[in-house]
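Right after this note come the structures.
Only the coordinates and a few stated rules stand behind these numbers; no lab work does. Note that the structure is predicted; figures quoted are calculated from it, not measured. Cβ atoms are built from the backbone, for glycine too; each structure is taken alone.
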Structure P
């Protein structure tokens, strides 16, 4: 994989993955070291922030890291990028991903998550077909598709999602991701395109957009604002530290069986209210109460239960047996260690947070890229 196309690389998980390949893989000590070039394609929507990769661009720009502002729904642009950079592999993160937004405005989720994935598959298929012709040059190695455990629907109090769990999406977001998963699998079965798919549990860590649960609660607690929790707060999620997710993706891309799906989870099932309580405990420990903008003795006093959202899945939990047994992957972080690192990252990067929350990051983008 010498010319790796990463879609949505300015988003939360995508930017962490690029950082992992260029900065962390050299410490793996084996043939897992990534030596190629990354072409990052991102439309730069509200959740795509190239500032998250500013240091990467300075260190690796032009030689091993190239940014292209492009929309995966624009087939002509994607064809140009495949040809111009001789793309030989794809890691596809780009997606509209916030459930609440999908409930309010589902159309963009259908367009980006389904049409955009189709466009990428068609470009990859063309490159793969060409590489099969004798003497055509480089092979097309892999199309890896990033998906979510939400495609499986909801669980009761027991049980785990496995790779064989029937799809049963309950939101426009999860339905659009389920459709894109099926497209990827179909392009493998019908056209022989080499693909792998990973379905992950809820990610958290550095550079996550503040609308998501964990960064929202961290930042609200710091500012002394209310901490809104849907329903009774007993909905359960399995939490995965983003760097652990990135290591699993890279392992699957290198050693996964083509055509297979791999579930990736952190093995950290917690009720939403428990997650917020743990955040509060860390905030109270690391921030002097006199510094916080709250007059409360504890951040937990800011917790408020609000009206539940429509179709709110009760529980997600992933069985990671396949990726562990076949590929030897293990998460390095417990929820406690990962969460403390995450809180401290936000505290140490408040200028990034302030720009993102205020919308000033759009001015930063305009000063660096043509929009």
Structure Q
């Protein structure tokens, strides 16, 4: 694809991963026009993008991908050259209590985007639909082995099932209609601007305020952790250089048992807060396990590394310490998020459609 004068739509661009990607694209490609579409639900926060909100090549539109008529109008007006689709309901716990929200946004919303693109893209020349997905579609691993791009799908939660469905639909539009697509499946992201229902920012905030640290089951569930800025650079690379029709796994090569990561985070926080070593570990509280909890995820990202030359830049305790330092230095952001004040502010600026 040409790197000049593109108009790209990023869905979910006010969220955690999306805001990092939007910032990267806006700053790296001044000739592009980056349109950020976000519904501004609880996890969407325009405060994440205050440093670029006045850039000439950036614009924000509030809207819901479940609204097909709205999307048709949006695509007809802006004539997007590409879509990078991140908008999704993404928290497993929430999917267990409210699966329909995940079906509507993650499945129906994705189909609406695909249909809107089909209507305006003609013969698809120099167009691309990039669908960002998760490693959770692959199910659960045992003690050994890794997810590859050829791993059979075996989703275990309403969240992962909804993402698996959207992956299959994106591939179906490629094979049936010839739509140019790429898909990436990533491991657990962490870093700045993450909504504090997720493990790392939740525990940083709880440690700061000496609240309990709830650990599911025996705490030995294993995840591969990916620095969010590394994820953004991978998406950029795949969008511009990935093979149309292909899937790329994005992992941090950074596998941790939950309880081991929590112990390291506790010790780092004790150091950063000048508390006695071991103080934060006393906050750990084991709680009833989550329903259908997958035991282990681990990504094999060798295809992305070998074909496109991408590698993660931050791993292990360095990434955790950098993340903890950011949240401690931005506790006003955290407090606004947890109080909901940011939602009230932005709801006043952007009327509901």
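Below is a table of values for the structure above.
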read-out	value
Read-out Rg/Rh (Cα atoms, Kirkwood Rh), for residues 147-210 alone, computed value 1.03, structure in P, Q	P
Among P, Q, which structure scores highest (criterion: distance in nm of label points 7 Å out along Cα→Cβ at positions 251 and 267)	Q
When FRET efficiency 1/(1 + (r/R0)^6) of positions 19 and 299 (r between Cβ atoms, R0 = 30 Å, to 0.05) is computed for each of P, Q, the largest belongs to	Q
Label whose coordinates, when mean count of other Cβ atoms within 10 Å over residues 91-98 is calculated, return 15.8 (choices P, Q)	Q
For mean count of other Cβ atoms within 10 Å over residues 179-186 computed as 23.9, the structure of P, Q it came from	Q
